[in-house]
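The structures come next, written out as structure tokens.
What follows draws every value from the coordinates through simple rules; no lab data is involved. The shown structure was predicted, so the numbers you read here are calculated from the model rather than taken from an experiment. Cβ atoms are built from the backbone, for glycine too; each structure is taken alone.
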Structure 1
Amino acid sequence: MAQANGAEPLSASPGAPPGPQLGRRKLTRARRSNHVWTVDFKGWFRVGNGQRVEPLTVRDAFSRYVLAVELFEEQNWEATQRVFRRLFRQYGYPVVLRADNGSPFGSRGACGLTRLSAWWTALGIRVEFIAPGHPEQNGAHEQMHRILKAETTRPPSRHLRAQQRRTDQWVKVYNELRPHEGLGQRMPAEVYCPKTSNIRQGVLNYPKGWATRRVRTAGDIKWEGRKRFVGEAFVGYPVGLKASGKGRWSVYFGGLLIGELWRSDPGRMRPGSYGRGK
């Protein structure tokens, strides 16, 4: 059994959580609190002293409850991960996290995952990407952005700390004092029901008979005496290798098929079809 930092058990069996949903697949309809969270970086702006501000926004899709608006100096996956660690402790874990395809959420690498979205996947959360160039698929989140911009940045505050205080107050009003037509004129705080749970510590499980290799800092594994690149998103985690034919192995990240290794290839993993472990 191979362990992965910050992950709960994630099996490569048929019961494993499905991997990221990409392209134009049907998006999950939120049916309860913590079913679907949406996340985005609102467009950057400058505060009064000229400093650039990048707002990270997280929202519960069912209740419209704004879980966080954190103002960063730059988009940064480690800082974003710290915010999510806090949110998971405070509110529990969503079933689905929906994001766009941009950094730090999505990439052009294996299955579109980054270090951040691979971490979510390892925690048992299904990552759901909207189709590229279709922000309307996250329309309710974008509408919240428009209100946030109109009410907190015209004009902006003098410096980042003041802007964060102003934004925190806006979040409180949005959640607790502003009724929403889609909620029957109730406030998001009246609808949202957080479901806290134990902090997920983790293991990635692979079936007996599979080989496992831990992904090293350069994004590669050592296989049959050679370095084979599988993706920087998976650094620190074990991947499972299932023999799939003569000189070929399917490579899995938990229950997610991420590619194939061919003995005849010199180094890099071949991209795999998106799918679940068998």
Structure 2
Amino acid sequence: MKRLIYIITILMATASGCTKSEFLLFSDVARVQLSDTTSLSSTFIYDPATVVKDTVYVEVSTIGGITHYDRPVKLVQVPEFDYTYVRDPITNQITDTIATERPFKAVAGTHYIDLADKSLESMMVVKADSVRAMIPVVLLRDASLKANSYRLRLQLVANKEFSLGEKNARAKTIVFSDRLERFYSWRIDGTAAGAFNNFGKYSTGKHQFMIDVLKVNIDEIWYQAALSAQALTNYANLLKRALTTFNNDPANIASGKAPLRETDSPTSAVITFP
């Protein structure tokens, strides 16, 4: 019996030691990671021509305690790739992977201020006694943004103050232009985005139709105001009626404008509201 108690005691001590060791592996140094890796959209389209810069913020959070001094955070631009998988026609096993870099990669100095620029240095920090920070990314209104949406893929890099946190919480993409873009509450076509629940699948055609009908900028500020006023259902119903009226208008039918579609292509999907 004494031998059994001794063995159990040893096993418990060993288990306790393993748990403590595993915990220390993740908390022995300060680490930084992104609070949200969902793609962020921004646009200059609603701004007057005199506005040539805009600042968006990327939230970071830290692990491993606080300090009584500011700690710099380092973000760098990295390329994005689309992957095509080649499969064996008989076994269906993947035999090769082809990586293609995504187009419209943002250019430092043209589309955004370089993240290493001295003017941003004092803001690229987690402040003293804090565990979170909003890191600024300054976008520039280049003429090329009217023709295409540009992509800025940002990735955290370890420095003398921080190691890195979770592997899947280190990178984020900012998509921006001088055209209509998704806003945060419509950032994806899924129930995690509130505007999807109210207005359905996003398209620039639907977005423009909403602007034309409601005569306001349809952006995050508008959405949050409508949400606070509990007016989203009313807006959705109004837009559905307006779409029905538009699609049934003989002049719109004769001109080919109806039914209203997501893009100018006659083969694109017809716009609907839930």
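Looking at structures 1, 2, which one was volume of the Cα convex hull per residue in Å³ calculated from, given that it came out as 266? Checking each candidate, the match is 2.
When distance in nm of label points 7 Å out along Cα→Cβ at positions 200 and 216 is calculated, the result is 2.2; to which of the structures 1, 2 does this value belong?
Working through the options, I get structure 2.
Here helix-only ellipticity at 222 nm (-39500 (n - 2.57) for each DSSP H run of 4 or more, over all residues; to 500) was derived from just one of the structures 1, 2, and that gives -6500; the source is 1. Here semi-axes √(5λ) of the Cα gyration tensor in Å, for residues 80-183 alone has been calculated and equals 32, 23, 11, so which of 1, 2 was it run on? Traced to structure 2. If relative contact order in percent (Cα under 8 Å, 6 or more apart) is calculated from each of 1, 2, which structure is the one that comes out at 26? Computed on structure 1.
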